[in-house]
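What follows are several structures.
Readers should treat all values here as calculations from the given coordinates under stated rules, not as data from a laboratory. As the structure is a prediction and not an experimental result, all values here were calculated from the model. Cβ atoms are built from the backbone, for glycine too; each structure is taken alone.
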Structure 1
Amino acid sequence: MRGIERKLTFYISAVFYLLFNLRLGSNTFSTLKGTVWQIIQTAPYVAGVTYFVITLLQYMADGEKVPWDRRLRLFFAIGILAGLIYGIYEYTGEVAGM
């Protein structure tokens with residue numbers, strides 16, 4: 001049961017990562033293009049912050065490696081925050097006429 005719960009929460013976090021990086025357009029192609037562009041723009045920063053966090057976690061655990069599923073969960077969590085912040089910045093900039 002615990003294995004199913006871990007897989008389910010992993011997939012849910014991946015869906016939330018895509019949802020928070022979703023950029024809506026006037027049609028399906030522009031939505032897909034905007035979403036992919038959003039992920040391409042933020043992924044290097046998210047990966048860098050994730051690497052830093054994983055390095056700190058491994059240092060605090062005396063060199064014990066962080067499992068890959070947890071690394072991806074950290075990536076998704078940081079990516080969700082980055083997508084949220086970038087989306088708020090993007091939408092408020094459009095509303096304010098910037």
Structure 2
Amino acid sequence: MRRMRLTESDLNNIVTKSVRRYLNEADSYGWYVDDNDPETAYDFAIENGGWSPESLNADIVGCMSKEEKAKCLAFLFRMNDFRAWKDREMYDNETDY
């Protein structure tokens with residue numbers, strides 16, 4: 001049996017690589033999608049899975065929790081300066097006496 005010496009750096013690399021799957025991938029009962037490249041999975045699903053972009057988008061939104069949807073919408077509203085939402089919020093707050 002051959003022995004090998006490993007440095008602390010070597011061990012850190014081995015551990016990092018061995019747990020990367022659990023730290024950087026979304027998991028659903030053994031089905032994995034890498035968190036760093038969801039666009040590839042999205043494009044692959046449309047090209048090979050029988051989804052249209054509209055149906056895949058609807059399925060993704062249907063899987064999201066209320067909190068996830070709210071965070072995404074808040075981000076999109078902010079990024080697109082969607083003032084109608086802010087105006088609606090201000091109006092609702094004024095009528096909540």
query: The value 2.6 for distance in nm of label points 7 Å out along Cα→Cβ at positions 65 and 81 was derived from one model only; which of 1, 2 is it?
result: 1
- request: Name the one structure among 1, 2 that relative contact order in percent (Cα under 8 Å, 6 or more apart) of 9 was derived from.
  value: 2
statement: Matching -21000 (helix-only ellipticity at 222 nm (-39500 (n - 2.57) for each DSSP H run of 4 or more, over all residues; to 500), computed) against labels 1, 2 points to structure 2
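When Rg and Dmax of the Cα atoms in Å is calculated, the result is 22.1, 79; to which of the structures 1, 2 does this value belong?
Going through each structure in turn, the value belongs to 2.
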Entry that produces 1.6 once distance in nm of label points 7 Å out along Cα→Cβ at positions 57 and 73 is calculated, selected from 1, 2: 2
